[in-house]
Structures are given as C-alpha cells and as structure tokens.
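**Student:** What follows is a set of structures to go through.
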Structure I
Amino acid sequence: MSPTYDIAMFYSQAVTRSPLLPAGCVAHCFAAYADFRLAMLTPAAIIIRSDDEAYVGALLQQIRHDPDHATALVFTDGNIAAGNQPLSDGPMPPTHQALLDRIGEFQQRARAMRARGDDLTPEALLLEYLWLRPGCVLEPLADWRSPQRYHYPILEALDRTNSDPDVWLQKMDRGGLLEKVALKDRQRECDFCGSAHLNFIDVCPNCRSIDIDQHTALHCFTCGLIAPEERFAQSGKRICPKCGTQLRHIGTDYDRPLETCVCASCDHVFVEGDVIARCAICAHSMLPTALRLHKFYSWRLGATGRLAAQGGHERMLSRDIETNGSSRERFVANLDWVLKLAQNQRDLKVVLLSLRLVNGTELKNALGRENAARLVQAYVERLREQLGDADLMAHTDDETVLMLLTHYDRKHVTELRAGMKTLAERACQEGGIGPTWDVAEVLVNTRTARHESAETLLTQLGSTASDMNHTARAA
C-alpha cells in the first residue's frame with residue numbers, strides 16, 4: 001500500500017475548490033501561517049499557491065525561521081521574487097509522479113538522520129537542510145539593499161539570534177562541516193562597519209579638501225609660481241600675480257605644466273588628487289588600501305558535515321562548535337549532563353565562569369564593528385588555548401563567554417584569571433583601548449548539583465556578576 005502524505009497548502013485568497021493532488025496525498029489548506037501552527041501538522045511537503053510575491057516571501061521567511069519546519073520541503077506555485085527563490089525548493093513539480101518522487105527521496109534521507117534531538121541551533125539546522133537536499137549549494141545572492149551587497153538568504157532565515165551569519169559560516173568551514181565550491185566574487189568593504197557601499201572621492205593632497213577642479217595652469221619662469229591661468233589675466237595681458245612679470249612668449253617667459261587640478265580651499269596645484277573611500281553607511285573615510293577584502297564563496301556540505309547530519313561523530317561536531325564558540329543551548333545541555341554526573345560523585349567539583357564584555361560599545365566606536373569583533377574573537381580563541389581538553393567554552397553572543405572547568409583546582413582558576421588579564425593587556429590597541437571583561441564564578445559540587453539546574457546556575461552566575469561580590473575585572 002502506498003504511503004499517505006499530508007500536504008500543507010497555502011493560498012492568499014479563499015479556497016473555492018480542493019487542489020488536485022496525487023492519490024494518497026491529503027491537502028490541508030491555510031491562508032495564514034498562524035493557523036498552520038495551530039493545526040500541529042507535520043506535513044510531507046508545503047505548497048504555496050499565490051501570485052502575490054509579498055505573500056509568498058513572507059510565508060517562506062516564516063517557515064524557514066520556525067525551527068520546527070525550517071528544513072521542510074517547500075514548493076511554490078505562482079510568482080516569487082528573486083530574493084526569495086533560495087528559500088524555496090523550486091516551483092511545483094510538473095507531474096504528480098515527480099511530486100511523489102521528491103517527497104519519497106526527501107523522507108528517505110530524513111530517515112537516515114538518527115535522532116535529530118533538540119539541537120535547533122542555526123548550525124544544526126543548516127546541516128540538516130543541506131543533507132535533506134543532495135547536491136544543494138549555498139550561493140551568495142547579490143542585492144544592493146544588503147550592506148555587504150552579497151548575502152546568503154537561507155543562512156539569515158535559519159538564524160534566530162541576530163548574529164552575523166558569515167561568522168558561523170566560517171566556523172563551520174574550519175570544522176570541515178562545510179566546504180567551498182567556487183569563489184564567486186571579491187570585493188572591498190569598509191573596515192569600520194563592513195559595508196560594501198563605498199564612494200571613492202578625489203581630494204586635495206595638501207589639505208584633503210574635496211573642493212577641487214581642473215584648470216589650465218601657467219608656470220612663471222621668473223618666480224616659479226604655478227597657478228590657474230585666470231589669475232594671470234590682467235587688462236587683457238598675462239601678468240604674474242606674484243612678481244608682476246608680463247608673460248609674452250611660451251617657452252621663454254612661461255609654460256603650461258602638467259598640473260591641471262586646483263584646490264579652491266588652499267590654491268594647491270597638482271596633477272592627480274589623492275583618493276579616499278567614504279562609506280555610505282557609517283560615513284567613515286579611509287584610504288583604499290585600508291579597505292577590507294572579502295571573498296564570497298558558494299558552499300556545500302563537507303565530509304564531516306555529512307556525518308554530523310546523520311548523527312555520527314556527534315562528539316566531534318560538539319567539540320568543534322565548543323572550540324570555536326558554541327551556542328548557549330548546547331552549553332546548557334552539556335552543563336545539565338555534568339550536573340547529573342555530579343549528583344552521585346561526592347568528590348566531583350566543577351567551576352562555572354562567565355565573562356561579560358563591559359566596553360563593547362567603546363570598542364566599536366573606536367575600532368569599528370569589524371575590527372572590534374575580530375579583536376574579541378582573537379581574545380576568546382587565545383583564552384580557549386588555556387583550557388583543558390575536558391573543559392567547555394561557549395561564546396554565546398558578542399559580549400558573553402561561558403566556561404565550565406570540569407575539575408576544580410583553585411590554583412588553576414587563579415592562573416586562568418591571571419591569564420585573562422595578560423591576554424587583555426596584550427589585546428590593547430593604540431590609545432590603550434582593548435576588551436575589558438567582568439568575570440563571575442560559581443563553584444558546583446554534589447550538593448549544588450542536586451538542587452540546581454543549568455539554567456538556575458546561569459541565573460545565579462548573572463546575579464553574581466551584577467553584585468560584583470565575587471567578580472574580578474580581567475583588564
């Protein structure tokens with residue numbers, strides 16, 4: 001007997017008749033995504049039938065942003081904007097058999113994923129999304145409305161934390177979860193905010209004014225003055241405004257030098273002006289040589305990613321993400337697991353630490369968003385090198401780092417705090433600015449583990465940081 005498939009059908013207008021679907025497919029019709037959520041349905045496929053591009057785009061964003069259906073098979077039947085096409089699985093298959101084949105292949109690969117679990121981080125969802133679509137390649141989409149001009153729509157839709165998708169894309173690349181397919185473009189970006197919207201302006205090399213123009217200049221041989229030709233015009237004659245010499249013969253009294261640009265602010269004459277790049281987003285100006293080079297690649301699932309998507313090498317996947325800064329959800333899950341172990345081991349003591357960046361705004365204002373992020377990330381990576389193999393670290397957001405030291409040793413904790421201070425001192429930039437951290441600490445033993453959960457411990461840790469009773473400043 002053929003399997004029965006539930007199909008979710010979305011319409012922008014009232015449904016007057018049932019859609020034609022293959023035998024064995026049951027249509028469930030909705031107009032709004034909220035109604036679909038209330039139905040508690042797990043469809044084999046979702047079909048959006050509408051010529052309203054705004055309606056189709058909004059539905060695709062809602063589906064991909066919902067962790068319960070983010071990787072679902074979604075077809076469109078009607079108009080769709082170019083920017084939303086990467087969020088769908090393409091147009092409705094042309095025949096009933098083609099639809100059944102796509103669903104069958106999709107569900108076969110879904111069954112190969114052993115125990116999806118509760119990991120709904122953007123990284124895990126991206127691995128699942130790519131695994132369910134063999135041969136799928138993430139392509140950068142050019143859009144002038146995007147600050148960086150290029151973006152990856154599916155990455156942005158899967159992410160619910162407002163983090164920088166490019167950051168965790170690079171982390172997954174380093175862990176072998178993704179691999180590059182082809183270099184699609186290279187572009188220069190603002191080194192302050194990362195924008196690709198730049199205006200290149202000629203300025204005076206003497207005073208940096210933008211008020212420059214091209215003029216015909218004369219060079220007085222008597223005094224050496226070089227100035228625009230109109231300044232030599234007096235009563236129909238050419239007279240040097242500096243020395244008063246009448247210029248009669250070119251090559252004898254004067255000549256016309258190569259300098260053709262004149263600054264209206266300082267009267268400086270020059271051949272070519274200096275070029276500066278001015279960002280259209282943050283208005284900062286910089287030399288073209290200071291612009292950041294950004295390479296955009298197309299991506300596909302890597303060898304490690306294929307294993308991780310199927311449930312294999314879970315510890316390797318977990319370790320990779322922990323090393324490079326994991327999500328808060330994964331850290332909480334690991335902490336809960338450690339607490340269960342501690343409940344029955346009287347001699348087990350672990351230390352929970354949190355680092356909170358207290359001068360993030362100052363860093364961004366002084367160094368720019370991109371440079372500040374790179375500085376903080378470098379600090380975290382150096383700090384990770386001081387931890388033991390069994391210790392855990394999570395860079396949960398731009399301003400928070402969580403650490404779990406799985407073996408309590410007061411001497412080791414003291415040395416780690418000293419190392420934090422040394423790293424902060426080394427990270428100081430020109431002007432003495434660098435990352436400044438508040439450090440809070442909570443000791444977890446058997447008694448604590450029996451009465452606390454990971455979430456309550458993190459809340460306690462936050463309260464400790466606020467009270468500053470047991471807080472040390474790392475810089």
Structure II
Amino acid sequence: MSIEGVQRNGSLPDRQLSAGSPSITGSPPKRWLLVHPRNPAHLMVESFSKPSLPLGLLMVATLAQRQFTVELRDERIGDTMPEDFSDYDVVAITARTVNVLRAYEIADQALAQGRRVILGGVHPTMLPEEARQHASAVVIGEIESIWDDLAADVQRDTLQPIYRAQVLKPLTDVQHADFDLLRGPVRQGKYTFRIPLVGTKGCPVGCTFCCTPQIYGKVYRTRTPEHIIDEIRYHQERMGRRALHFSFMDDNISARSGFVEELFERMVGLGVTWNANISMNFLQQPHIPELARRAGCELLNIGFESLDPETIKQVGKGSNRISMYDTVVANVHRQGIAIQGYFIFGLDTDTEASFQQTYDFIMRNRIDMPVFTLATPFPGTPWYDEIAPRLLHRDWDKYDVQHSVYVPANLDQERLITNYIKLYRDVFSWRGVQRRVGWNKPMWVSLANLGIHFFAQNLKPQQFV
C-alpha cells in the first residue's frame with residue numbers, strides 16, 4: 001500500500017482538506033485521518049535534510065477525497081496527533097519497520113476510542129499478522145489495486161481484516177497524486193524541494209535483502225513516457241515555472257532499457273533536473289549517461305553494495321559486476337552527473353579488509369555522495385528468514401540500517417562498529433571531502449558533504465547498538 005507520507009502543521013485540527021461526496025446509500029461520507037508517524041530513532045538523513053514529500057500517503061488522500069472527508073498529519077514535520085479521535089471515523093496509518101512501533105501506539109489509541117484503524121505500508125505488508133493485532137484492517141501491498149473494495153467496505157462499516165490485490169492494477173490506469181493537498185506545508189518549506197515521481201514499480205532482480213518484490217511484485221510494470229511527461233508538466237503549471245527538481249522514487253528505473261531510453265529522450269528540453277535509482281549494468285553503456293544528462297539528470301543513485309564478489313553473490317545482486325565498477329563511474333562522471341553510491345557492511349562475508357577496499361574504491365573514483373548502511377534483515381525478506389536465529393533483538397525502532405541487529409560470521413559487533421565509524425570519518429574528513437569533491441561540484445553536493453562531515457565526526461559506538 002505504501003500509505004506513505006503526509007502534511008500539515010500545528011497541534012490543533014487543521015483545515016478540512018476535502019469534503020467528499022454523499023454515498024450512494026445517502027449516509028454522510030466517512031471522515032478519514034491519514035497519518036505518517038515520526039521516526040523514533042534519529043536517522044542520519046534527518047541531521048541535515050528535510051523530510052521527503054509523502055507520495056504514498058498523498059496518493060491515498062487523492063483517492064479518498066473523492067468519497068470521504070480527508071485530513072493528513074505528518075509527525076515528521078511537527079504535526080501532533082489528537083488525544084481525542086472522535087472527529088474521525090477512520091484512522092489510516094502508514095508504517096515502515098523503523099516507525100511501526102509508533103504507528104502501533106497511535107493505532108491502539110484510536111482503536112481504544114472505537115475508531116476504525118487501517119494499517120498499510122512496508123512493515124504491515126511484510127508482517128500482516130503482527131499488524132492485525134493493532135488494526136481493524138491491514139492493506140498488503142499497494143492500495144490502488146484494492147481501493148474500490150476498501151472504500152465500499154469503509155462506507156458500509158464492513159471492513160475485512162486483510163486487503164490483498166489478486167491482480168495489480170496497470171500503472172497506466174493510475175492517476176497522479178493531487179499535490180494541492182500539500183500546498184500549505186510545501187509553501188512553508190516543511191519538505192524537501194524535490195518532487196517525487198514514479199515511473200515504474202516492481203523489480204525482477206530479486207536481491208535477498210529487498211522488500212520490493214513482496215510489495216510491488218516481481219513483474220516490472222511501467223507507466224508510459226507520455227503519462228510521466230504529462231505529470232511533469234502538471235507540476236510545472238502548478239508551480240508556475242519550468243525549472244523544477246524531481247526524484248524518481250522507483251527502486252530501479254532502468255530494468256527495461258527500451259522504456260527508459262524513450263523516457264529520457266522525451267524529457268530532453270523540459271528544463272527539469274532529476275535523480276533516480278538505476279541499475280549498474282545499464283550504465284556500462286556510455287550513451288545511457290549521456291542521454292540522462294541531456295534529459296536533465298544531476299544525480300544517479302547506484303547500489304554498489306560491496307567490493308567483494310562473495311558478498312554480491314550472497315545478496316543475490318547479479319546485475320553488479322565488480323570488474324565494471326570503475327567503468328560505470330567513469331561513464332557517469334564524464335557527463336557531469338553526480339553519484340550517490342550505496343555500500344552495505346555487516347554481511348557474513350565481510351572482514352575488516354572490506355572497509356579498506358571500500359575506502360580505496362570511493363577515493364579512487366571520487367564518489368560524490370557515499371552512503372553507508374549496516375546490514376539489516378527486514379522481516380518478510382528471504383534474508384530475514386535465514387538470519388532470524390542470529391538476531392540480537394526485534395526492537396523495530398532500531399531496524400533503520402544504522403544499528404547492528406545481528407552478529408555477522410567474520411566480525412564481532414565491536415569490530416564492525418569501530419571500522420564503520422572509522423570509514424565514515426575518513427571518507428568525510430576535510431581531506432576526504434576535498435579529494436572526492438574538490439569544491440568544484442554543484443553547491444548542493446558540497447553542502448551535503450559538509451553536513452555529513454559534522455555528523456560523522458560526532459559518531460559514537462553506542463549510537464549503533
């Protein structure tokens with residue numbers, strides 16, 4: 001479902017966002033409260049960046065406003081939850097693993113007051129039986145594919161315990177979200193300036209640590225380039241300017257080469273800039289980064305994951321060929337596109353040498369924005385089932401890829417965390433930043449590295465336990 005995201009500001013009930021339409025039975029439309037819980041743990045990105053626009057939950061609001069009265073609250077931007085939920089018939093909450101305990105807290109309070117509670121998002125999708133203990137209904141996967149049944153059941157007070165789509169809706173049948181619902185908080189600068197955009201869903205790669213196939217399916221579904229271009233123009237008209245910044249939220253925008261090449265061609269000349277997650281093997285072809293640059297790309301997110309072939313094999317990421325890493329980076333940098341590179345530590349194949357290998361690769365290739373994560377087995381994935389006997393705990397607040405939640409085969413927890421902090425400090429030291437960035441990159445790259453520098457120098461081992 002990805003009931004993800006929200007808006008609003010203030011501790012008192014905000015303005016009514018939509019009034020809905022009378023139901024076919026003549027009864028008044030139900031009143032919905034859509035909630036994005038805060039993250040109890042202080043995530044690294046929150047140290048120097050604003051929250052992203054809540055596209056998933058905004059999509060729920062877009063669907064719901066046609067039939068119901070809808071209000072959104074986002075704790076990430078300072079919205080508070082009501083102590084009394086009697087103004088609402090339905091409280092719908094999105095949850096990832098890292099904030100699911102807070103979601104359950106809100107849900108339990110609403111249930112105790114007799115409200116209908118709907119839970120959706122990544123964690124309820126992966127552990128629906130756990131989520132059912134805190135909800136009237138759980139939506140598994142994306143909400144667009146079950147919306148008609150859910151909406152009818154809400155209005156008739158006949159909610160089912162589980163909603164799971166038998167057939168996923170084609171993306172060409174899904175309209176874009178109504179961003180006017182977030183007009184106030186956006187104008188107040190509560191969210192990042194980048195506008196979320198979705199072109200595809202699903203992923204055929206099948207990494208063992210990834211939740212995507214369970215949420216969006218293994219079949220790779222795409223919108224048409226025309227749909228995406230129309231949405232970009234909708235935002236340009238809404239904002240009154242061409243030069244907008246977009247983030248493709250797709251797990252992998254490039255799993256179908258014909259689609260993405262046509263999309264990039266159509267985006268040339270639109271006047272927008274954008275970033276996206278992209279498969280590494282796709283970037284081995286020099287013409288792809290060149291086409292992306294002409295289409296306005298300023299940053300590509302690449303999951304290098306590791307410099308160890310055994311680690312790549314363990315996580316099932318067959319699209320990564322370590323022998324091509326340097327070539328891929330050179331192809332992208334040649335076009336002036338920045339790279340946000342992702343690296344995982346704490347897998348069974350890691351040793352202390354893994355950190356030095358990663359450091360050498362990052363510095364040699366001048367990776368603009370390295371992102372380091374600790375291996376985290378998320379519930380519902382194949383890897384979680386494999387690791388379950390070795391988990392140190394199931395405190396979901398700490399399943400944020402920045403805490404050590406199990407002990408890998410070749411590193412004890414102390415050595416893992418010590419080397420992790422050292423890598424952070426070395427890569428983001430003044431010397432490290434100057435060698436990688438050189439202060440001649442776009443201002444936002446330099447500022448982001450500056451922010452992470454101060455974050456890295458203050459890291460303490462106890463933060464990761």
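**Student:** For structures I, II, calculate distance in nm of label points 7 Å out along Cα→Cβ at positions 88 and 112 and state which one comes out highest.
**Tutor:** On the way: I: 2.7; II: 1.6.
Going through I, II one by one, distance in nm of label points 7 Å out along Cα→Cβ at positions 88 and 112 peaks for structure I.
**Student:** I would also like to ask the following. When mean count of other Cβ atoms within 10 Å over residues 336-343 is calculated, the result is 19.2; to which of the structures I, II does this value belong?
**Tutor:** Working: I: 15.4; II: 19.2.
This value belongs to structure II.
**Student:** Sticking with this one: Can you tell which of I, II yields 1.37 when Cα Rg over 2.2 N^0.38 Å is derived from it?
**Tutor:** Numbers: I: 1.37; II: 0.98.
Of the structures listed, the value fits I.
**Student:** Follow-up. With FRET efficiency 1/(1 + (r/R0)^6) of positions 256 and 360 (r between Cβ atoms, R0 = 30 Å, to 0.05) coming out at 0.30, pick the structure among I, II it was computed from. The partial results should precede the final answer.
**Tutor:** Numbers: I: 0.00; II: 0.30.
Of the options listed, only II reproduces it.
**Student:** Compute mean count of other Cβ atoms within 10 Å over residues 96-103 for each of I, II and report the one that scores greatest. Walk me through the numbers on the way to the answer.
**Tutor:** Values: I: 16.0; II: 23.6.
Checked I, II; max of mean count of other Cβ atoms within 10 Å over residues 96-103 sits with II.
**Student:** Another one. Could you figure out which one of I, II the value 18.5 for mean count of other Cβ atoms within 10 Å over residues 72-79 was computed from? Present the calculation step by step, with values, prior to reporting the outcome.
**Tutor:** Values: I: 18.5; II: 21.5.
Going label by label, the one that fits is I.
Read-outs throughout are calculated quantities, based only on the coordinates presented, and are distinct from any laboratory measurement. Given the structure is predicted, the values throughout are model-derived calculations rather than measurements. Cβ atoms are built from the backbone, for glycine too; each structure is taken alone.
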